[in-house]
Structure 1
Amino acid sequence: MEAFIDGMCAISPQNTFSGETLFQDLMSYDGVRYIKCIEPHYNEFLDPMSSRRMSRIIKMGVVSALKSLRSADIKTPDAIISGTGLGCIEDTEKFLASIYTNSEKLLNPTPFIQSTHNTVGAAIALLVKCNGYNNTFSHRGFSFENALLDGLMLLQEGSANNILVGGLDELTMNSFTIKDRLGFWKKDCINNLRLLDSRTNGSLAGEGTAFFVLNCIKTNHSIAKIKSVQTFYKPKSLTDADLKLKSFINETVENSPTIDLILMGMNGDVLTDGIYYNLKDTLFKNTPCIYYKHLCGEYDTSSSFALYLASSIIKEQEVPAVTRLDNKPFNEIKNILIYNHNRDIHHSMILVSSC
């Protein structure tokens, strides 16, 4: 299954929304346990009256989707597919708080309506007048990958010619506190660019949205090509994960040049990063490796940010120094393998290539 990326846009803790240069103004956050998105000015894309009724994640998701469509020169996609781990959690919290505060009486229905996971996909469809296939996946660490797989299958079977696919998750103080109690986040405040120097349990909390316009054929707007996507669940050991990766690479790169760059999902958690270091020193010992979660933080659909980064690197043929894990040389970058896992439970591999 293959698809060309004709347009893309990401809203993240970095200045990615402009899309002009890859991390031209790098954002460094010092003394933090979480990082939040740099939100753009919405007036260019949304009517102020409509924007007032949208929660933060809805505005971020809708605007990144609209800009990705604009960059692909497409007004209405044939289908819209989104992936989100926790959905519009801020609206969910508002509704639950109103139930408690008002003793289940005289409740405002708006937060409830907007709390469902498919709210962003529906809002995009209404704005771009898309009456076609619209689906949202909420499978925690597999949410974006399943949305991507669904889009690739639609293109393969000829049900659509171009598809809008995205991943989105927001961070709220309540969700941060709950996951903090479960040991998800680091207890000490750190600098995000020195995430891997903090050899403790937990990671840096983050959030973001990223949308991509996928096409079944190459066009003048094509940036990169998604060659294959695969996932696996709870590997039994480091050897098991190693075998899964080898199998994926052998199947996908059979008639292609070797992989030029490995993009890993290291998040600074000493309990779960070992698998990355093991692969870096064994299977990928001769391949340059980079990472990305110090730029966007950890969240269920962070792999959508990874796809944005990989596509940007292929487009610009430039690797930001801040992402480097080693000094291995590289020439032209044609194939990038994204390997990410969420708490060593949800593992995914995405192979991105030049057009």
Structure 2
Amino acid sequence: MPSENESTAPELRFVKAVGSGFAVDDRAFRVVGVNCYFLAYCSASSQRAIINVASEMGVNTLRCWGFLNVDSRVPADIAFQFLDSGSIRVDPGPNGLERLDQLIETAEANNLRLILPLVNYWDDLGGMRLYLKWLGVSGGVEEFYRSPLAITAYQNWVTALLTRRNTRTGRLYGEEPAILAWELANEPRCEIPGGRELLLDWIDEMSRFVKTLDSNHPVAVGDEGFLQHADTRDDLYNGSHGVDGEAILNCGTIDFGTYHFYPESMNHAAEFLPVWVADHVGAGQRANKPMLLEEYGVKIDGEKIASTSDRNRCYANWLDAVYQLGGAGDLLWMLGGSAPDTAGFRDDYTVFNAAEIPAIAAHADEMRKATSEGLT
């Protein structure tokens, strides 16, 4: 049966990583986006309302979770995976993956792309530790990277998702042009001795596995972009989180790199952002791969950032740094909604309308102009 979006959906082409940027066919594609992690869980009307706001902002990409693991599920719960009689089950129906089907179709109809992480490092919405609990695997979260049971369970989920046939579009997920990329996880870390090597081995194995199922979409890790440079107490650079962003870029089946920036939690001033961007763009250029600032945010603290206009000025400076330094793009954390099924998904960084952050629309115009002029 034709869907309500079918007649208006533009024809999208796959986004590819080409050198240190993205491209669609022979034209550069600059990512200007927002995170809306909960969007795949919402009703169709809530999805459309938030996508309308994103379109008003001028963005071309949304980053949303491609996972939702629910422990002790009750019938009314929305879940993509849950435990049933000791087995991990996938819900393909209207309170499960049909909601992601709808999001993919609606994104395509609005000429938007999706970045979809496949698991959460953190416990929210059923992360790596929930898999270990379900599987009866003891130890820390690092066991997710080395337990054969956890690796198999993760690969089973990846297979179920990438080979799913969308009930709205009729395509396999691996054939959906509205999907820009898959990410192995959201913000994976491995904070143990030898964690760098364990995480890199997992990244290599899992990214190769994704590529066996889907040759159309770029793959990234979804990490925060921590680097390992000279001996320093600065945890952005000293390897204490078990993440080596440059080593990740050297993995042949990783197509682009990612990095995040939050001044408060990362213990750096807002003015540090251009340094952070330059370090990552430089790493991407050395690896000949794009680098994406895929999460950024600053809190309104009543002092230095005292209002939405102060925050907008901060973001304008940050986005200008990404543009001027040659970054592949950026995604705000985060866009929220006011409908009953979305109102609870909010934090100190959430914005709700385009008027709060006019800097994003101005940045989108600048990025589009650069693309039309053939700049890379």
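Computing FRET efficiency 1/(1 + (r/R0)^6) of positions 156 and 180 (r between Cβ atoms, R0 = 25 Å, to 0.05) across structures 1, 2 gives 0.05 for structure 1. Set 1, 2, criterion distance in nm of label points 7 Å out along Cα→Cβ at positions 116 and 188: the highest-scoring structure is 1.
Identify the structure, out of 1, 2, from whose coordinates relative contact order in percent (Cα under 8 Å, 6 or more apart) was calculated to give 20. The read-out comes from structure 2. For mean count of other Cβ atoms within 10 Å over residues 236-243, the calculated result is 13.0, so let me know which of 1, 2 that is. Only structure 1 yields this read-out.
Can you tell which of 1, 2 yields 0.50 when FRET efficiency 1/(1 + (r/R0)^6) of positions 92 and 308 (r between Cβ atoms, R0 = 41 Å, to 0.05) is derived from it? Structure 2 accounts for this read-out. State the single structure among 1, 2 that was used to calculate distance in nm of label points 7 Å out along Cα→Cβ at positions 12 and 108, giving 0.8. Corresponding structure: 2. Here Kirkwood radius over Cα pairs in Å, for residues 84-131 alone is compared for structures 1, 2. The highest value is that of 2.
Each reported figure results from applying straightforward, stated rules to the coordinates on display, with no laboratory input. Bear in mind that the values here come from a model prediction, so they are computed numbers and not experimental data. Cβ atoms are built from the backbone, for glycine too; each structure is taken alone.
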